[in-house]
Structures are given as structure tokens and as C-alpha cells.
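The numbers here are math on the coordinates, done by the rules we state, and not lab data. Small disclaimer: the values here were computed from a predicted structure and weren't measured. Cβ atoms are built from the backbone, for glycine too; each structure is taken alone.
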Structure I
Amino acid sequence: MSVDEQTRTVIFGSGPLGLSVMEALVARGRQAICLVNRTGRLGEALPAGVTVTQGDATNPDDVARLCGEAEVVFHCAQPAYHEWPEKFPPLTNGILEGVARSQARLVFGDNLYMVGPTGGRPIHEDLPYAATGPKGRTRAAMDRSLLEAHQTGRVRVAIGRASDFYGPRVLGSAVGEMFFGPALARKPVNVLGNPDLPHTYTYVRDFAQGLVTLSEREEAFGRAWHIPSAPTISTRQFADLVAAEIGRPVRLRPAGRWLVAAVGLFNRELRELKEILYQWEEPFIVDHSRFAQAFGNEATPHDVAIRETVAWFRLSTHPRSPGER
């Protein structure tokens, strides 16, 4: 039996990132992969050698049981967006404590909320954690806990961070269902802030490939890395690429701070976005040069990634996805 067949990889979370990590592993020949979610069920077929099981990520005993034979554990799970401050730390702590009882390495799929506004300066890994909102502070606290666990020798930890991501299965994103759904349905697309400012967008499959690369490189552990994205463009340029793919214009309807505040009185999802609206009110440019220099630049061009994303949305039967007409 080969080494790959003996290796067991555990992925907490079966959302778009967790499933993309699974696909990246399968493409690299990895087998004996276990996806963990709260139900033990999944609404799509899985490749050979991949299973899904029920588990409670907040329970270290459950995590330790699931990860006992694992070499690598990917943390791609998260609670509902509005529940991050309350439920995200117990989830991350449960995974961290459980993995600490095994010999596995831990790779965390993270975002950039902990940095806070930068005044438009490029965002690199050495910036301080300056977020003032509850979600940003939550992310900062979790990162500190994870990196401290590595520094003290409890768990080998690597953190991969990405900007707003899009791609197959991605629904809850600024360029997820709320963007591609209306665009395909010939409706105006609501976008945050100023659509003419540069904003880094990450393809979810690139995010997953980057996390897998980190898991395979010993020098990746003990620090955070910005996963490569395609060259930064504006939201309007992103929309123009989508328009070129679907063969018709995409009409944008920008939502400024005052509109977000007003509509947020009645819409929880929009109200929750108020904290990070600064990302669309100033240039939001993510510097991934550290990763590129160490491991190479694996970013998919936006036009290719958008083609694959549009194809998925056209075929998707998800009940919340507006059908193209």
C-alpha cells in the first residue's frame, strides 16, 4: 500500500472551501479523505476514497476521535456569518484542542478581517491586527490562539488567508450568489461601496490549492500566508469579465454606507456587512508575494475562473439560485 493510501486527511467543513480542498487533494492523488460536518450528509456525490461523517467541531473529544490517524487536518468550518463572535471561537478552539491530541498538522482557511482599514495600502502578512469590529476582533483572536499553539509546540499550524472569494458552490459572498444570480437573471447586481476601486478577489479553487500547498511544505508552518489571487481589478472590471462570459451587460447598483445602514434596519445580512464596508470604500489590494516567492503563484486568471463559475451557476439546482432566463 502506498504512502498516499495510508494517509488520512480530515477536513472540517463541507462548504465551498472544504469541498474545493477535497477536490484539490483528489487531483493530487490523495486518498482516505474524511469530510466532517454537523449532519454526516452531503448533497452531492463524492469521489472514491472520500467519506463524510458527522462530528462536533466544538467538542475536543470528538475532534480527537476523528483525527486520531490523520496526518493533516484542514479547518474550513465556520458558523453563520452573524454568529461569528459567539460561535467561531468555540469551534476553532475545539478543533485546536482535539488536533493537539494527535500527531496531525493543522491548516486553517482564513480571511483578512483582522487587519482592518489600511487607507488603501497593500495588505501584507506583517501588518498589525487593527480591526475594531466584532468579526475582525474574533478573527484576530483566533489567529493569535492558533499561532501561539504552534509556538508552544502543541500543534503545527499554518494559516492561509484569502480575500473575498468566488467560484463553484460559493453562495454567501459579495461575488457569490448575490452577484452571479442576478447577472444570469438579467437583473441589476447590488454591489458594495465604490465599484471603480481596485479590490482583490480570490478564486475558491485557488484558495483550496494554496491551503493544500501549505499542508505539504514544512516551512509553511508557524505563520500566516496570503494565498495567491489573480491580479487585482475593480469590481466593475470583474463585472465586465462576467458580462463577456454571459454575452450581455451586467448592470451594477452600488450600495453606499447610508443605503447599507438604512436597508440594514430590515435586512440582517446587509446589516452584518456594515462592519467591513471599508473594504469597498478604499483600495483593497492583497499582496501575496511572500507565498509566490516561497511556493509559486498558482492563481487562475479571472476570465478562466469566471467561466467555470458561470458554468456552475447555470447548472446549479440550489433553491436560492435564480434561474437564467
Structure II
Amino acid sequence: MTDQPLVSIIMAVKDTAPYLHECIDSIINQTYQNWELVAVNDHSSDETPAILKAYSEQDSRVRYFDSDKPKLIPTLQVAYAQVQGELINRMDSDDRMPLDKIEVLVKEWLKYGKGTVIAGGTEHFVDEGEVGDGFLKYERWLNEVARTSSHYQEIYKECVIPSHSWIIHKEDFDTVDAFNPLVYPEDYDLCFRFYRHSLNIVGIDKVLHFWRDRLDRISRTWEEYKDNRYFDLKLRFFYELDRDRTRPLVLWGAGRNGKDMARLLQSYDDTFHWVCDNENKIGRDIYGVILERFDAIPSIEKPQIMIVVSSPDGKKEILEQLTQWEKKPVEDFWFFA
């Protein structure tokens, strides 16, 4: 490589001493060597501080700080205030990097420059036992999104770029407000802020992060992640970025997800058509809305369609139906689950 920008790797660390050596060694052993690791201890009660201090004394690129503010986002803010690099990456302290992760990200970013986020694939692992089915399903979906660079098309389904699999120029990161919003999940909120500012996201069809699955990971234990549908977050950005109130809104799906979404839509003081294919529900009044058959959609002029179903087969059938209606007045649709 002819250009070697400094990459600042930001890492919030809390009670991950059993995994920390493996994590930091995977950074030190990177094929790309022009990096700094800004590691901030978030009030750990184990050997984390001693491990970070030892690495910082052995390698000047490892910069160790203690957070004066508890919890993840404030700790990330402390770390970001210390960065010196041109490019920004984030790392989780219980995970590990493939040896060429930073090199691949930087090489790809140099093709495009500012205004672009590079996002790679991920692979879960466990020390013993098996990775949970839900995480494997999410992993397959994430890697397909990265392979096809379909991040914005898929953004209302789930978080399209996990916290550790991207690289961005610092000026662009500042533009999207970095780690400032105190909103969880912070990585999903960040994806929407990329979307808000129309940053170009380029996916790489390559695993660039090894993601540890463990029973006490915060995505399993924190209250902020308990309802992993994140409908509140999704709707907030939908109404800011995509909802056109001059056009009819259609909610497709009358299961638990659809009902929960309907209640949230009413809190936005918005009217909507509610459709499904369940004959037992069609014609019923739920929350003051009469459910219609899904085949009423082509008669609605220029609808915006929110699809909120959980069944993979149901999603597939709906997509096939929308394709059949391609030449009819169905223009915009999004999957929200």
C-alpha cells in the first residue's frame, strides 16, 4: 500500500479479562501496522485495568484510559475524545480480529475516500458449546447484506452494520455525530445516522470480525436490548427520513409484531390501511382499524408499505406478491421485521 493512514481503534472495556489478551494480540498482529488502540476501562472489577496497563507499557500504540462515566456510550465518548487517527474503527474487547482486517478495510476505503463507510462480514464463535441459532441467522443475513451492499435497502429489518465491522473517516464520523447520542442500541442508531447523511456504504464479501457469543454479553442481559425488534428506533427514523404523509400508509401483518406496530403508528397520529391474509382477522376492528385483505393494496394510490411479519416463509410470499404487482401502483415498501 502506498498510503498508510493512521487508524484509531476505539475499544470500551468492562470485565473482559479472560478474553482481553486474545483480543489485543489479534490487533497487535495485524498485517496493517499503522494503528492506535484507544482502550478505555469502564469501571471493571476484574484484572482488566492491569492487563490494559501492561499492554500500553509494552506497545506505545496501545493507549489506556479510565472512564469517569459509567456505561458503554459514555465510555466510547471518552475514547473518541482521545483519537489521533484519520480513520476510525471500533472493537469489542471480548472479540478478535482476522489478521488482515484493518488492511482490507483501509485498502477498500482508499478506493473511495471521504463520504464512504466500508463494512465487512462477521463470524460468531464460542469457547465451548454451540453458537445460538438466532446469532447464526443474524450472521448469515449480515454477510449477505455486506456481499450485496444492500445496507440501506435492509435497514429497517435489523442493524445492518454491527459495531465492529466498519471503517470511516473521522470527518465523516463527526458529521454523523460520532458517539454522542445516548441511544441504545448504539450501533443501530449509528447505521440510521449514516443513512440520514447519505454516506456511501460499500460492503465487502469477506469475514472481517470474529464475534464471541457468550451468555453474559450485553445484547443478552441489558434492559436496553430486551426487545430486539427496536420498533421505537425504527419508527423514529422512518418518520424522519422516509415517511411521506401525503401518501397512504399500509401496514401489512396482523400478528403480534403487526399489532405492536399498529399501536406505535397511532402514537404518531397517522392513519393507515391494515392488511393481512388471515381470514379470521379480515374485517375485524382492531384498535379502531378495520383489517383488509392484502389484495386491496393495488387499488391504493401510491402507497408506502410497512411489512411487519416474523415468518421467513411469510416474508418470501409477500415479496413474491409485491413482484407480481410490479407494474401496478406499488412503489415503496420496507420490511420491519
Distance in nm of label points 7 Å out along Cα→Cβ at positions 235 and 307 derived as 2.7 - corresponding label from I, II: I
Across I, II, distance in nm of label points 7 Å out along Cα→Cβ at positions 35 and 283 reaches its greatest value in structure II
Origin of the value 1.5, where distance in nm of label points 7 Å out along Cα→Cβ at positions 75 and 139 was derived from one of I, II: I
Figure out for me which of the structures I, II the number 24, 17, 14 belongs to, where semi-axes √(5λ) of the Cα gyration tensor in Å, for residues 99-186 alone was derived from the coordinates. II
The highest value of distance in nm of label points 7 Å out along Cα→Cβ at positions 211 and 299 among the shown structures I, II is in II
Could you figure out which one of I, II the value 4.6 for distance in nm of label points 7 Å out along Cα→Cβ at positions 155 and 243 was computed from? I
Going by Cα Rg over 2.2 N^0.38 Å, which of structures I, II comes out largest? II
